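Below you'll find a set of structures to go through.
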Structure 1
Amino acid sequence: MKTLVTGSTGCVGTGLVERLLAKGYEVRALARKTSDLSYLKTTKAEIVFGDVTQYETLVPAVQGIDIVFHCAAKVTPGWGPWSEFEAVTVEGTKNMLKASAEAGVKRFVQFSSVTVYGDAAQKKDGLVDENTPCEAKKTPASYYDYAKRLADEACWEYHKQGKIKVSMIRIGIAYGPRDRLTADRTYIQTLIPIVAWPGKANPRFAVVHTRDIAELAILAATSDKAIGQVYHAAGPEVVRMKDVTRAMMKAQGGPKVLITIPFTLGYVGAVLIEGFARLVRTKSTPFLNRNIMLQLTKEGALDGTKARTELGWVPQISLEEGCRQYVQWRRNRKKSP
């Protein structure tokens, strides 16, 4: 069976490419010519160049493909102009849907996010299930969230019109090798012996390793039950964000102490870092900004019951093991030429 992975150089995309190949699938990896291809070149994936913002480059990429796994998006939460989120995440998804449908692709798996629920995720005392309304709003701090919501809506429109069979998985926080967000920041934060944590903030999130996310995506793509359905990538246990820091501290080894600093102090630091990043006009998300700090005041705990009961998905990698693997990957990368 032939598969196409968009966003194939990202954290989730590379994890998916790895699992698809391990299971015997033929994998075509869509990447831009400017992307870091170092990992993909070590695999047996067929690398094709294209850009989701340029429809004409997608037409040859989807020829002969059975399943499209759409991971591509602008992943800089709280950072960047709306025009870029709209072009990559919204219009890029529409381009992929159109190219896939016209090429006769059988299944389309959309990689979504807990952020599409917006404030609705904060209104529930328990876990957020797949029936929760998507209320993400368009604000500078939530361009990523709103763009993902519009991309999801485009997927369902194609599905309802019978143009292509869509399944969707929603992720809380993904981490694993090649992660440039949560794991990367936590790893850097825990390099020193004294690790600071801002105030009492300690939200719950669905923190899931990319290998487990890939397993769920493959199940969703190959099960008739999953057609037209949304599934949450959420482990059996709710994880608090301070637990991620503690697990990374343990994986780093050596004597380390976690101290608490005032949340306001952390927020002021984020404002200063963000201000400098804007001054030098950096395109990548700064190590710390106001949006990252404010995320620590919000919940993102997903209910993964549906994926387990309908698809038999069982996450295999614990937070402690995942952090150990990440630290090992970072250290091996430093040793390699």
Structure 2
Amino acid sequence: MNNYKPGQSTIVPTPDFQQLSPECVLDAAEGLGYPVNGRLLALNSYENRVYQLGIEDAQPIIAKFYRPGRWTDAGILEEHHFVEELAEREIPVVAALTLQGSSLHHFNGYRFALFPRHAGRAPELDHPGILEWLGRFIGRIHAVGALSAYTRRPAITPDSFGIAARDFLIEHNFIPPDLLDAYKTTVASVLDGVARCFERAGNTPQIRLHGDCHLGNVLWTEAGPHFVDFDDSRTGPAMQDLWMLLSGSRQEMSLQLGDILAGYEDFHDFDPRQCHLIEALRSLRLLHYSAWLAQRWDDPAFKIAFPWFNTQHYWQNRILELREQCSLMNEAALWHD
């Protein structure tokens, strides 16, 4: 498979997920000293393969088997170390277990990590104070993220999430021929709009981020929120971890952003010029998401989970969606009171 992985160094090939059997998963955990009881539950994950494993006379654990060809070992460990930094500062995250001197392990050609099981529910954003609480949590993450930089994981930039995504889709013939010209023209306009947004935002600090900060990666308990799945952690502007929490009308998003920043700025400074990046980052995510699906289209699980991808209707809708983003990026930035 020709992978879309801008900024990645060479990765040693490993078996694909079709060869990952339940026996292999259980044997891998048992090899690290866990007395598995044979109970295995596949959890909802497409990028990697994630399982809950039953353990004799103990709480279950979570095993994550990393997608072959995506990250280097060094890149995975860099993310693990960041999450460990957060946990050491009592920020509620779920860090990989260090076993036999490492948090990353190898078995039958696969790379995997084990995690403690943390249950929780989705946050209810309509409850008073929830967004401010999330903002405090993200502010704490960013305060730590700003202390040092990634050297092995790529950044979220117009090049990596926009240009590289477009080039992959065109070079690998994913765009229907009768829509190709419209797609190229629309994406060119989008990238121009993104460039203008970044220019208006100015010299934005680049910090280590969660990277995929949507509500599906937040688990809520009576003690509050904790974030899971830092697998997409990258370097980028702070707004990348904030804009995905915004939804609804412009007025509603402005109020939501105000609530988030009321908590966020207790722990980390926020430059209001980053508001210029909200729709630019949304546009880049749309481009990147299509390339992400295309890159994995030879994985049978993706064809089952995303049957609507790579159809004429899909690409027509993406073109319309991207045109709407061009209009939104031309509007005044979203500010909060």
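Laboratory data are not the source of any read-out in this text; all were calculated from the coordinates shown. From a predicted model like this one, the values you see are computed outputs, not experimental measurements. Cβ atoms are built from the backbone, for glycine too; each structure is taken alone.
Tell me which structure, out of 1, 2, gives 17.4 once mean projected area of the Cα convex hull in nm² is calculated.
The value was obtained from structure 2.
Consider the structures 1, 2: one of them gives 3.3 for distance in nm of label points 7 Å out along Cα→Cβ at positions 30 and 286 as calculated from the coordinates. Say which.
1
Using distance in nm of label points 7 Å out along Cα→Cβ at positions 126 and 198 as the calculated read-out, with 3.1 as its value, let me know the right label among 1, 2. Let's see the in-between values first.
Details: 1: 3.1; 2: 3.9.
Of the structures listed, the value fits 1.
For FRET efficiency 1/(1 + (r/R0)^6) of positions 166 and 222 (r between Cβ atoms, R0 = 25 Å, to 0.05), the calculated result is 0.95, so let me know which of 1, 2 that is.
Source structure for this number: 1.
With mean count of other Cβ atoms within 10 Å over residues 142-149 as the yardstick, tell me which of 1, 2 scores highest.
1
Comparing mean count of other Cβ atoms within 10 Å over residues 262-269 across 1, 2, which is largest?
Details: 1: 14.1; 2: 17.0.
Evaluating mean count of other Cβ atoms within 10 Å over residues 262-269 on every structure, the highest lands on 2.
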